[in-house]
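Please go over the structures that come below.
Nothing in this text is a laboratory measurement; each read-out follows from the coordinates by a stated rule. These numbers come from a predicted model, not from an experiment. Cβ atoms are built from the backbone, for glycine too; each structure is taken alone.
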Structure I
């Protein structure tokens, strides 16, 4: 998919896939959480800091000039295509086949 959105250079493909991977993994973590705690927020902020530091320090591996409006639009599309179907499936399963704990807490 990254090759389709960024056919220009290998460096742009690395940039888009690295960014999409980071965002998709953050969304996967929050999909699995039942309750957000302070440690989770600290980990999210730490992930963002490491991502931006990697952009600064690894300029030979990441194409900083490629980061623009089209880049962000493509990132959103790629992350939505990779993360949204699994998230929707999880919501549907939770709705129609809840765990025993969820069944009990609904009755209370």
Structure II
């Protein structure tokens, strides 16, 4: 029998989660961008094989942007991608408060292209 590959349909699929925080509250959220793949020999998913799930960390939505874009998540993702990063002790607008540092970083990145 031939194996059939199944892929999640973003228009008809959702991935929600709930996480208990400090045993006081529960944070609920979902991933906007994800994929699920599986292989079956028929329509019976109880014997599915090769099941894979992936979600884009930056597509998380808990209805709290300050939590969703946590700096530790951004640092971990940058490290995983082996990206060159710079951290400035500044406000939310480093282009205004530290324009030279930002310009130097952009120039250095452009020179690596």
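Quick check on the output: 8.5 is mean count of other Cβ atoms within 10 Å over residues 16-23, derived from one of I, II. Which one produced it? Walk me through the numbers on the way to the answer.
Working: I: 18.6; II: 8.5.
Only one of I, II returns 8.5 for mean count of other Cβ atoms within 10 Å over residues 16-23, namely II.
Give the label, chosen from I, II, of the structure having the highest value of FRET efficiency 1/(1 + (r/R0)^6) of positions 24 and 40 (r between Cβ atoms, R0 = 41 Å, to 0.05). Write down the numbers at each step before the final one.
Details: I: 1.00; II: 0.45.
Once FRET efficiency 1/(1 + (r/R0)^6) of positions 24 and 40 (r between Cβ atoms, R0 = 41 Å, to 0.05) is worked out for each structure, I has the highest.
Comparing distance in nm of label points 7 Å out along Cα→Cβ at positions 64 and 80 across I, II, which structure shows the greatest value?
Result for distance in nm of label points 7 Å out along Cα→Cβ at positions 64 and 80 over I, II: largest is I.
Computing mean projected area of the Cα convex hull in nm² gives 8.6 for which of I, II? Write down the numbers at each step before the final one.
Values: I: 8.6; II: 12.0.
Value 8.6 for mean projected area of the Cα convex hull in nm² corresponds to I out of I, II.
Given -25500 as the derived value for helix-only ellipticity at 222 nm (-39500 (n - 2.57) for each DSSP H run of 4 or more, over all residues; to 500), which of the supplied structures I, II does it correspond to?
Answer by label: I.
Out of I, II, which has the highest value for relative contact order in percent (Cα under 8 Å, 6 or more apart)?
Numbers: I: 40; II: 18.
When relative contact order in percent (Cα under 8 Å, 6 or more apart) is calculated for I, II, structure I comes out on top.
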